[in-house]
Structure 1
Amino acid sequence: MPKIKTHSSSKKRFKITATGKVKMSHAQRRHRLVSKSTKAKKHHRLGKYASDANAATIKTLIPYK
């Protein structure tokens, strides 16, 4: 069986947990933070798990993690 190429940007953005969930960070945290509420900025500091529908696609992009 040949090796599968890993999607380079996906390996930087996602991590697979020991239980098989896909961990990622929230969006909306890069710029224009003045107009966002403090609650929203604080909430988006935390990690996030991908939905089950998207997790299957992400796992195919990073097969060896």
Structure 2
Amino acid sequence: MQAQYDSEVDVLRIIWSDAPIEESDEDQPGIILDYDLDGQVIGVEILNASQRIANIDRITPTVKPG
């Protein structure tokens, strides 16, 4: 699993899988779910993340299972 925050565009992306994204859908305004070929959620993007997540600056760029 990886968490990537891009402060230039204020987007937090969390990725569960290396599978290619087959489809994306905006579940709620500013919350985008990415799906693989089997319809499984493999990632999520949070737009305007600094306005939605307290202490966004504390999020490490990459999170690995451990």
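The numbers here are math on the coordinates, done by the rules we state, and not lab data. Computed from a predicted structure; not experimentally measured.
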Computing helix-only ellipticity at 222 nm (-39500 (n - 2.57) for each DSSP H run of 4 or more, over all residues; to 500) gives -1000 for which of 1, 2?
-> 2
Identify the structure, out of 1, 2, from whose coordinates log10 I(q)/I(0) by the Debye sum over Cα atoms at q = 0.15 Å⁻¹ was calculated to give -0.57.
-> 1
Given structures 1, 2, which gives the highest value for relative contact order in percent (Cα under 8 Å, 6 or more apart)?
-> 1
